[in-house]
Structure I
Amino acid sequence: MGVTAYTLVRTDQRGIKKLVNRIGKLQFVKEVTPVYGEYDMIVKTETESIKELTLFIYNQLRTISGLTMTTTMITAKIKKK
């Protein structure tokens, strides 16, 4: 079973369009949506495991210049009765 997560991203406000395009090309990224408010974009990812998600966030996403903070939320899997 795969892991779906949403990462809220804050940036330094320079070149958000370029950041959206760059992040959208990364492995595991399914969608990048710019938003208004406390965060600048939401990144939807799908990985095979929590470990793979962790490696993606630390080794790929957070290394991008211009990102200042991330908060990741992993979706819950609820079985239907």
Structure II
Amino acid sequence: MAEEQVVISVADDQVDDMASVVAALREAGLRVAEVLDSVGVVTGTVDGDALGFLSTVPGVVEVERSREFQLPVPDEPTH
């Protein structure tokens, strides 16, 4: 399955232990790109086959696939 970019929300009561949550996410297959301790968010990539395992990690509230948006160039006609 294809690689997915994900944004993971960590439970408020687990933010003080982000290192443990991040370690468990890595064990579940996440390749961590960024850890935003102050807001309880972890971003990274995971093989699509392992995507479901991330939500089973203790402390994880939500796993969202990242979406990419492309805005048109200013003054360029849109169709």
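If you line up I, II by distance in nm of label points 7 Å out along Cα→Cβ at positions 26 and 50, the top spot, with the largest value, goes to I.
Thinking of I, II, which structure, once helix-only ellipticity at 222 nm (-39500 (n - 2.57) for each DSSP H run of 4 or more, over all residues; to 500) is computed, gives back -7000?
On the way: I: -7000; II: -4500.
Source structure: I.
Using mean count of other Cβ atoms within 10 Å over residues 18-25 for the comparison, can you identify which of I, II gives the largest number?
Values: I: 14.4; II: 17.0.
Largest one: structure II.
Which one of I, II has Cα extents along the principal axes in Å, as calculated from the coordinates, equal to 46, 25, 18? Answer for the origin of the read-out: I. Out of I, II, which one gives 46 for relative contact order in percent (Cα under 8 Å, 6 or more apart) as computed from the coordinates? Label of the source structure: I.
Readers should treat all values here as calculations from the given coordinates under stated rules, not as data from a laboratory. Every value quoted in this text rests on a predicted model; they were computed, and no experiment measured them. Cβ atoms are built from the backbone, for glycine too; each structure is taken alone.
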